[in-house]
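We did not get these values from a lab; they are worked out from the coordinates using the rules stated. Quantities reported herein were computed from a predicted structural model and do not represent experimental measurements. Cβ atoms are built from the backbone, for glycine too; each structure is taken alone.
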Structure 1
Amino acid sequence: MTTTPPPTSSFALTPEQRAWCAQLRVLGAERLAPLAAEGEAGRVNRPLLRDLGELGLLARAVPGAPPWRRVAALDLCLLRESLAYSCPEAETALALQGLGAGPVADVGTAEQRARWLPAVATGEAVAAFALSEPDAGSDAAALALRAEPEVRGGKGAGGGDGVEGAGETGGTGGWRLTGTKTWISNAPWADFYTVFARTGEAPGSRGVTAFLVPADRPGLSGEPLDMLAPHALGTLTFDAVPVTRADLLGEPGEGFRVAMRTLNLFRPSVGAFAVGMAQAALDASLAHAGRRPAFGGVLRDLQAVSHQLAEMATRTEAARLLVYAAACAYDSEGAGGEDVALRAAMAKLLATETAQYVVDAAVQIHGAAALQRGHLLEHLYREVRAPRIYEGASEVQRTLIAKELYKETHKEARHP
């Protein structure tokens, strides 16, 4: 499972890639799904993570060894789509490792990378991406979690002693993090958190800094949240949690940029996750419509049903191609490419909205049986809703797309 598929165009997979995706679907169904079923609902499934690590799959989402090569976006999308088809829990577990460790791989120090990335890539350590807050979900630039400076040798914002081992820059001994994060995947069970806090260099997004915060820091606590789809999700409370310059991810004031670069990689792959679920619902519907007796024939003989299936298939394929195109753009241009943010937002928007439509249509084709607990579509119906919200809700994606379009318009106006 460690062979890298060859590159592809935005429009067609190679035979080798198709074979790899088929192999992943089988692996998800036969090996990973039983492990997922054995896990406790709403908690991190560490045996599943370790198996993903042993298979070499986590290393495709997290660079696990020097020289810490950049994750290939198309590779990640094919992996997420294929696992989502047969085992959404394994797909989500893998993706959250990549998201939580993404900023460490991107801007982490040599010490941070050596300490955490190999452990995340083998499934021994659990990572988490802590951006959202109770009043700052879609508006990520409105973060309120405070990183208050602490003078070396003096008392910190939380009343404790100065942070040991902090850097000398600006006469600061470090910071104390105070506030709340919520809707954080893998919380409160992660081993470390990529935390975005306001250090105040400037208003808005320019005043946000990223920190790597190990879970055992004093003052850090958390509680799980009980969600419709029972994933590991929780709230984190920071009560004057000490951090130092050694915990910085990048430079002070650059945290928002770090977060957006990570999301530009993972947004298309959220679309791939959605496409995998849509394909599973479509295939189940094709099979059901071909065998379910109805009005002297089977369901697929009814034009209303066959046309519905055709629409589901067309939308799924359109979403898939947009996801692949966005991933190829990232792989060729990098996170800072001219249209990477635009393509990433389009891919996530179309794919997640399409998956919601396809799964809902599949439930309608199956009828009441699809809503019975334990049915594939009952499971997908719960799983498919969240991707339209996390990593930027559909409305946020439309706003991002519009901003990027206006940028292009202004650029053309300046240079006709």
Structure 2
Amino acid sequence: MTSPDTASVPTAPAAPHSQVPLLLGAVFLAYLAQMTLNPIIAPLSREVGLAEWQIGVTISVAAVMIVLTSQFWGRRSQSWGRKPVLVLAFALAVVTMALFALTAFWGMNGMIGGTVLFLLFVLLRGIGFGTALAAVPPTAQAYIADVTPDEQARVKGMAGVGAVQGIAMIAGSVVGGVLSAFGLLTPLIVVPFLLLAGLSVVAFRLRREMSIELIEKPARVRPFDTRVWPFLVAGFGMFTALGFIQVITGFIVQDRLHLAAAQTGLVTGGALLAAGVGMVTAQAVIVPRSGWTPPTLLRVGGLTASAGFALLVFDLGAVALFAAILIIGLGLGTAMPGYTAGPTLLVRRDEQGGLAGLIGATTGLTFVVAPTLGTTLYGVWPTLPIIIGAAIMMLVTVFVWAHPRFRQVGALPTVP
């Protein structure tokens, strides 16, 4: 029997590295579709007559679905194979977001409204798209854990997933912001086509694994496993802090800069672009070149993000607002590979899919409460959710400096 902190199984069969770019491309297209919606979600809610808290609930429901389905998808990616999982996920995403665009059109033209409109938003953007999106990162992360033999390669691989998410944030901010100048409905029409492109990539380009590469019964990883829970706590805190401000960014931009709905979409796109630039800079430049271990990445990233949150608390004008969001992106972009790569170095190969799903579920769990609470608190006092996000980020930073799991390891041992 293995102890909680050690494990040993035969090494994985050799897997062709050519699959990694295709999986990263799938992650990019999935998140590009999601990020294209972000600049317009706040003004869209007001155009169709939904309250801020209703948009918060919609995002929270999507997070619930990620929590409920991430470990299922991660384990299935090891038993069914990456291709079937991603084809199913992208097909579901295409259908739900096409119907979401139609629903928004009806809402903007007064054909439906009130409770019916709210429930359709929750069903399509929340339940449907949330379930589909939950499959993508665990599938990519489990595969990267399979084909990377050591700590440095693992960190770089996980940083690659974060980097394409950051690039998607940049591209989605630009695409969503620019398209919103032609009307809020335009980005909604484009999103299903982006997802259709992702479906085409995985359906026609991604190969099926051989049977020897699959694992019949992938192991489940428990959230309180001593090998992984400190990393999960750190990740939970980071993404909770982010969740408090992510959904309200559009409201912050509109209210602090006194903008109309059409202008808000464009400027919010610029703000999210700043966050994406910070994230990509961290994961494409700082993380690969630094050679830092996962605990060091968490410490440096936590300090940086805390500084960004502290600056965002104050209404100092557009420049300070954009600078704060850029610094937050830089800090979280540095910390994220430490959160995702660290525990993968401590578990067996047959646990990688379950772990990837657990990481996805932990991230999703932060968005169950934070968006709804953040938008609700914003209605009480616009600065309050930012203050709470800053406090949480600072607590995370103290935790990763103080907890023995992070203090005692210089370089985490790789488990085959």
Given 55, 34, 30 as the derived value for Cα extents along the principal axes in Å, for residues 106-225 alone, which of the supplied structures 1, 2 does it correspond to? 2
Comparison of 1, 2 - label where relative contact order in percent (Cα under 8 Å, 6 or more apart) is highest: 2
Which of 1, 2 yields -25000 [helix-only ellipticity at 222 nm (-39500 (n - 2.57) for each DSSP H run of 4 or more, over all residues; to 500), calculated]: 2
Structure from which 2.9 was derived, distance in nm of label points 7 Å out along Cα→Cβ at positions 314 and 330, options 1, 2: 1
Assuming 29, 59, 12, 0 is P(r) over Cα pairs in 20 Å bins from 0, in percent as calculated from a single structure, say which of 1, 2 it is. 2
